[in-house]
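Novice: Okay, got some structures for you below.
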Structure 1
Amino acid sequence: MFCEAKTSILYSLEKDGYEVLVFHTIGTGGEALEEYVRSNEVIGVIELGVNEITNHLMGGLASSGPDRLTAAGNNGIPQVVVPGSADFINFLGPETVPKKYNKKEIYSHNPEATLIRTNVRDNMFLGKTIADKLNRSQGPVVVLWPKRGLSTLDKKGKPFWDPEADTALLTALKKYLDPRIPRDRIGCLYQ
């Protein structure tokens, strides 16, 4: 969902001589990232998707466990965090969606990927959880806000467009993030 941002960042860093590894936020990708950061020499982490955290908190099927978004902070590695993909919970086919989500906005990406839209309450909880994790960081952290939506589905006219739910996440981040962590609003991440 973040092809434009990922491609632009990847190109810029590689052009400047950095070796870049990409880990997809599908559960195992986040686990692999956390393990890699714990056991290798890493100079920075750029997070473009936090849906593995959402999945862990809300019973989604692409969770990477409770330690997601902690290794870089524990090791003092600089982090840039964009709360991309915070607008959904991942499930497989529609039959894997718990009944408690039946009244939420459901999007069938394909027969093996069903997404549930997070709401205001979900995003307040998610924002506090992300802030709590980042507040424990031993190195520099910056949080960048995507003004054009949390994913490609979260744009005006798209199925997950919900400015109120997005604002709840931003409000929670502002409320709970340690004041030492800069929060910037940018609009260039999504086209």
Structure 2
Amino acid sequence: MSERQATRNKGDGRSRGLLSRFVKNREGSAAIEFAALALPFSFLIFAILESCLSFAAQQVLANAADKVARELRTGQVLAAGFDETALRDKICADLSIIVTAGCPGLEVDLKEYATYAAAAAVKVKFKPNNDIDTTGFAVTPGKSQTKNMLRVFYRWPVITEFMRDSMSSVDGKAILFSTVTWQNEPFDD
């Protein structure tokens, strides 16, 4: 037997020895301590993963809203005729790395405002079941040099069962939100 194989076999013997001592231990304290630590540790790991996924989705949503706002600000997309379907499709294309096809749960609101203060006064409204009240949502982008605000909402599904109560607001889903307010550049209408 070569020296390398002897070293490998020796290592296997150590790991088997630890496992067999754990299994043969009849006192039970090792198993109790493991169980006492494994459950909170697992909850912590799942909470961290769920929070990371939600944060990443929020960031992708904000980036998608910023990208569409830049295209609207310069008049790139208005020339081709822009409606709610076109807006949803543009945002959904950027969200495709994190959501399913068709972007179920996506809500958009794009309006022109007379002043920035008028745009800032717009509040998010909720229904009694804590879902977004989309009454009054529209896609009416302004022309050259007007002030506009884009609001994008997405109902993000909370994956882990025990996190749903603390993270979700509607049917096991957290509401992600992004808003962008700008003044259009001078472009030909």
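What follows is calculated from the coordinates using simple rules that are stated; it is not laboratory data. Note that the coordinates shown come from a computational prediction; the quantities given were computed from them, not determined experimentally. Cβ atoms are built from the backbone, for glycine too; each structure is taken alone.
Novice: Looking at mean count of other Cβ atoms within 10 Å over residues 102-109, point out which structure of 1, 2 has the largest value.
Specialist: Answer by largest value of mean count of other Cβ atoms within 10 Å over residues 102-109: 2.
Novice: If distance in nm of label points 7 Å out along Cα→Cβ at positions 22 and 54 comes out at 3.2 when worked out from the coordinates, which of 1, 2 was used? Intermediate values should be presented prior to the final figure.
Specialist: On the way: 1: 2.0; 2: 3.2.
Derived from 2, not from the others.
Novice: Of structures 1, 2, which gives 0.50 when FRET efficiency 1/(1 + (r/R0)^6) of positions 94 and 174 (r between Cβ atoms, R0 = 35 Å, to 0.05) is computed from the coordinates?
Specialist: Numbers: 1: 0.50; 2: 0.95.
Source structure: 1.
Novice: With semi-axes √(5λ) of the Cα gyration tensor in Å coming out at 54, 22, 12, pick the structure among 1, 2 it was computed from. Before the final figure, lay out each step's value.
Specialist: On the way: 1: 25, 18, 17; 2: 54, 22, 12.
Computing semi-axes √(5λ) of the Cα gyration tensor in Å on every structure in 1, 2 gives 54, 22, 12 only for 2.
Novice: Also, I was wondering about something else. Out of 1, 2, which structure matches -15500 when helix-only ellipticity at 222 nm (-39500 (n - 2.57) for each DSSP H run of 4 or more, over all residues; to 500) is calculated? Please list the in-between numbers first.
Specialist: Numbers: 1: -10500; 2: -15500.
Going label by label, the one that fits is 2.
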